[in-house]
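Asks: Below you'll find a set of structures to go through.
Each value in this text was obtained by applying a stated rule to the coordinates, not by laboratory testing. All values derive from a computational prediction rather than experimental measurement. Cβ atoms are built from the backbone, for glycine too; each structure is taken alone.
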Structure P
Amino acid sequence: MRRIAFAVLWLLPACAAGDESLVEIKAKIARYEKRLASAQGFDWTTHNELRHLYGAIDGRKSLHHSDIILEHSLMDDYILNVLSGWTIEKDPEIAIAALEHAADPDFKYVHAACLLKAGDLLARAGRRSEAKAYYERVARDPDERLGAYSSAAILRSARLRTPLRLLFDWLGAAGLASTVALLLFLVYALRARERLRRRLSNAARALGPRRCFDVCWRANDTHGGFFPWNGAGVLLAHRGRPVLFTESGERWFEEGSLLAWKGRHRGLCWFAVEGPSGSHYFAADPGVIPFGSESSTRRLLERLQEDLSATATGRGAGLSL
């Protein structure tokens, strides 16, 4: 494979020279060298012409001009295609071998660009570990002049990491284990709330067919420990009064109790049922992660208000989910 790439890489300049004689090539080189000497700043076109002409008579001088171009033009597509023998799109396997061969350490920018491009082709083929090895060869180069290429290598290497790998690198083994344990606990707590609400909904059917709303609740602006609520429950409307079913029993709110939106507190959005004996606060269950819930809590409040109005006027017997 590498012999094929070598042949493609080094026969191309000779072919590119066409039928020009050595004398003609040298005359052109002299003209372009003179133009380059009088140029102010970087001249891509002149360097590329010299790269092309020297390719027929002096490979290292040709690489020198490729190196200058890649110094000023990061990952220049045209030069990298030339160095790969124009195989990057046609045959990535040959291109990788050709770029590896062209990555002469004496030409720092050629070396870095070829390795990065080879890494890109490997990454595109799903060979992530091989791509990472190419990127790390560039990232580890101590030459400060290669700052842009080193940064590009570090960024490419980071993109190869899976989200789990990134999380592991950020948290470390102990932190990742703690995160997994926390997620398992949150899932377990959600399942426990769901089992409790199924039991409470069955108990609430004794009041007749009513819509039951799954809620998290806290009493008198207090809450428990880890979660921003005291418990899970089922809230419904019966004869114009809110009724809360919890693990410890039923809570019948006074007639004329007010419903009021309270906004966000400890990550959740709440509304309150306010009466003479105090206030209870309610939020729609947020699921596994105890944050958010504004839209679902607002929708719950609106439906509860509808049910309270309907049951107060005697039209609530037919309410159902």
Structure Q
Amino acid sequence: MQVRRIANRIWEGLASPRTTLLILVVLSLTQITALVLPQIPVSPSQSTAYTRWLAEFRLRLGPETEMLASLGLLTVRTAPGMRVILGILGLLVAANLDGLREARQDGASSREFAGYGLLALGGLLVIGGWMAQMLWGWKEPGTIVWPGSRIELAQHSLSLEPPTGFLGIWNDKPGLYALNRGKHTGVEVEARRVDEPMLLLPSVDEEPQEMLRLTLAAQEPEAFFATEEATLIFRLIRIPGEIQVQIYRSPSGEIVGETVLSGSEEPRVLMVDDAEVTFTPVVLPTFEVMYNPGAMFETLGMVCLAAGTVLRMKFLKTKGPADFEALASSDEAEDSDSLEVDPKDA
């Protein structure tokens, strides 16, 4: 019956406040890591998109990016390790529900009863919050905002005021928050011909404009625009640390100009034929906007886990050595009873 005794010890260990405390620490570290480090919104199985996001993060995190990615620190909430933690948390919930049942049968104190109940409730809330995030949550990690503009997320029908600090939370939108993820270089483009502004075409489907604002993100590292007559085609290419600008003559495809924008805010002027084209780099804030409908449940669950752990620890401190000896004796008695042989079977 050694196997049974080991199984009982494991089951009791799952209901132990030390196990809950360990899981609580791991969950807290997971939340802190997700706040401090930018998170890749796609899984490594989507190789092309995943590689592009790694290249984007490498500009901010440096050569340690690959190491952080291999450790799963850039995908902490969706990594397999998180599923293992939640699986253990599910077993912890079952063990504490079983402890709650036994405490009710034994007429245990209200402190012990509340401790088991809070631990089980907290685990259920954390698991439910994580599932809500996976089912209905979303993340927009590369949201770039121009000066004087709002955070526009047309795909989610949202228009938000940019936060001034590292973290932005909107009280009227529970579960929605934004993290400041550093700076990004955008480009403002204007063109003139003989002191007259020239109109520029951002695409064939849009109206010509006197000034264009272009941002080159990891998912779209190139941008094109043309003069209104489409005689000159401009191509901007984002490369690490700078933006390369190439100008082609249409329809021959001949390169008539080229320059590099290094990220400073000093305008760069190119003369092409009789046109004067000005490129002005602008340093822009980049935000990671997230919606987690289970955030409140996860937070409340972790509070319940912490409160339940404190109650269980206080209860165990009140139990004397005689209580533990009686418990050990009852376990040995159960094992010896199971080893007895019925005379009819002999």
Structure R
Amino acid sequence: MPGVRRIVVLLMLITLPSIAGCGGSDAATAVSYGGVRDQSTTGYAVAELQGLYAQQGLTFSPTWATSGTVLLQGVVSGDFDVANLGPAQLYGAIANGACARVLRPTQGAAYSVIAQPGLGLDTTRPYPQTLTQLRGRSVGVPVRGAAQELVLRSLLADAGLDPDTDVTWVAIGAGAAAASTFASGKVDAAMSYPQLEVNLGAGGAGYDKLVDLAGPDTPLGAFWQSVAVANCDWADEHPDTVLKFCHALNEGFRALEQEPDAGPRAFAWLGLGSDPGPVRNLWEKYGTPVANIPPLTEENWNHQAKFAAGATAPDFSEHVVDGCSTA
């Protein structure tokens, strides 16, 4: 039966590479990520540095942006499999018909409200009264309509101000551009975040902090400054890959809680500093919101709606990937 044996051998030669190819593909499944090179990406960075994605047969493929609006558009359209977004902006997009799946929170509250020191505003006033000093002032946010503005609108309303008429909103960009705009006095105040304050300090620019919103014991409460959001088609069509990614990301956050060097290494990888001493100082000053995040519960999910336009949370069971936060 030499002819039969030859056919069997040929079939094996054709089939085996195909099988091997499937295994190789699984071992190198790329997950495209859209985020900002700041502390909100720390957990993702730890997972990459410690080889946690690779252990799950994944490769982490980041694209860096400076705007939550760009990230939102990218993950909804499928340009990114996963993006890091503020819930306030995400909830509004879902209410307007966008589809997205939330994996887990990735950062607690890290915001603050800062003002030009030359204005002489009283930083000792309690919240929310201290924000009444912004009446008639210009306020900087990275882009109009994004998460920072939505959150600050809620805080201004708590202070009895009308966010539409009592302040003037100015888009100041992010990174070095935001620091330069604030330092040059083009805005009276700004919704701040760690990277902005680091950049201002590096340039020798001062600021007064009217409200410190970092951590769980602030007016923001059990606030998520960012969450990991997956493209709907990707999440629904690749559930095994999603849970592998979730496991790697969760292990990254566990490392942040348990390993003292994990946070500083991630900050350095993200370009938040290069010298070990200053990077460690930055982590000690700004690391708490990514090492101590309010858990993913339906109660906390609904709490985020307080800071979103419409003040209504999307359906928890429909928009949260079951099992991801515990994978």
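Asks: Looking just at relative contact order in percent (Cα under 8 Å, 6 or more apart), which of the labels P, Q, R belongs to the structure with the highest value? Working shown, then result.
Replies: Numbers: P: 10; Q: 22; R: 28.
Largest calculated value belongs to R.
Asks: One of P, Q, R was used to calculate helix-only ellipticity at 222 nm (-39500 (n - 2.57) for each DSSP H run of 4 or more, over all residues; to 500), giving -15000; which?
Replies: Working through the options, I get structure Q.
Asks: Between structures P, Q, R, where is Cα Rg over 2.2 N^0.38 Å, for residues 61-228 alone highest? Could you put the intermediate results ahead of the total?
Replies: Working: P: 1.84; Q: 1.67; R: 1.03.
Max of Cα Rg over 2.2 N^0.38 Å, for residues 61-228 alone: P.
Asks: Suppose distance in nm of label points 7 Å out along Cα→Cβ at positions 29 and 277 works out to 5.2; of P, Q, R, which structure was it derived from? Spell out each step's value before the answer.
Replies: On the way: P: 10.1; Q: 5.2; R: 4.6.
Derived from Q, not from the others.
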